[in-house]
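Structures incoming, each one as structure tokens.
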Structure 1
């Protein structure tokens, strides 16, 4: 291991230790994750745990009843939500609803706030679900949550040392549409000694999220660096991230360009025409998506 790699790992480990008392998943969410990861769990087990938290129940029902899911009629109970959507989808919504609490805080700079980042993450999640549905891979629920957490490393930076993040944002700069003047990850490396991909992957490991989410947070800017068999979900988030930024939904300072790599499109078997159709779908749903978990 090189000295640079070792230093980078130490920086990340120190940041995760620093925020461990702040950025913890609520106990009930941890239970939900454990339940759904256990193949012996039933819908009744999940219902029992979620029902202990009325606020979480109401947030889940709000999401389930949003136009984004397009279910027939109003769903009035968690049991019914589980039946209609399945354990995995309800688990992801429960995690998403819990994560919303971490993305709170006022404006950090004139061009950045935690709420802007959350808006971008919600829109990326919606875009990821749309792309996954179009690909018919059975990945849409996983893609939704992956899109939601892809930039969680920026929240690690904000919680660990907000002054350094302010310096990154100052160095990056942005025009009125949020387009950066300087590469965000280069600025992160210079100021933090690591990037939001590094911090995000480490936080997913600490939270014991599935390995696929560690890959998404750690490689969403460079999915082609992953082994071919592990690329699909991260490549979906790479595209969704750019579609969300393209329509001006919240934070986008980590993207110098929203152009989608031809290599990534080839990996996902998405043509340029299909990409444009997906872009229009995301734009049409953007407003609902941005508010889905506020």
Structure 2
């Protein structure tokens, strides 16, 4: 089983001059994507008891995602207002504080199943956010045990304010990265976190040498590259598709990557480290395909397993 931890929210997405409410949030999207790819998945995150929260819970259940690790709160559902530029790229504004996704603290984090891997995606909630972000950071740093752990920092400008500036937040991320097995991150996120480093590759290489077994960098239309601590790199090019928008594309890539690893029985750090170049390339190509299909659809609408192939 894969436990996906983090926030669930409603995206208010522009559609024909109106804002259409759509279930979203990076970890929520990853959980839905994994369910559609046929992997046993559990969602760990606060859900509201309001109408939006019930709709989100119903959707997860419909995708065969387990909700036993998800506390329910009477607080309202977290909201994100989506803006799309001319190229279909999304930016977000958030209504976070006092909402259900932001209320989970360390005391409310349930014990994880012994055989489960753990993935944390960030977004409106960053690791500097009290209490939820700090609880998620502690979960990765101290509560993982022998299970496979993974992280998508999914940087949003809001998180810099939570931490007191980009440099302070980058230090928090660097610390958690060093304690995590698998990092999936975009080139843009790396450059936002460390603008002084001279480019995404320098940051990714430093992260790969700091503790993780694998750092996977997504580069939008330019594909993705996996970096190992020994300096090994495996790269795949982008896949040409007709893009409707990129909402949820990064989350779909994460779902594809985690699904491929789970399908192949990669459940701990040693198994991840044992993947050769051919298997790493296959994993990246599968994840790339899942993301590419998502880009051909409006909103975060990841494919089902029979749409992706092998």
**Q.** For 82 (volume of the Cα convex hull per residue in Å³, for residues 108-195 alone, calculated) the corresponding structure among 1, 2
**A.** 2
(Q) Using mean count of other Cβ atoms within 10 Å over residues 76-83 for the comparison, can you identify which of 1, 2 gives the largest number? (A) 2
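In terms of mean count of other Cβ atoms within 10 Å over residues 52-59, which of structures 1, 2 is highest?
Numbers: 1: 14.9; 2: 18.9.
When mean count of other Cβ atoms within 10 Å over residues 52-59 is calculated for 1, 2, structure 2 comes out on top.
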Q.
When helix-only ellipticity at 222 nm (-39500 (n - 2.57) for each DSSP H run of 4 or more, over all residues; to 500) is computed for each of 1, 2, which one produces -20000?
A. 1
Q | Which of 1, 2 leads on relative contact order in percent (Cα under 8 Å, 6 or more apart), largest value | A | 1
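Computed from the coordinates by the stated procedures, all read-outs in this text should not be read as laboratory data. From a predicted model like this one, the values you see are computed outputs, not experimental measurements. Cβ atoms are built from the backbone, for glycine too; each structure is taken alone.
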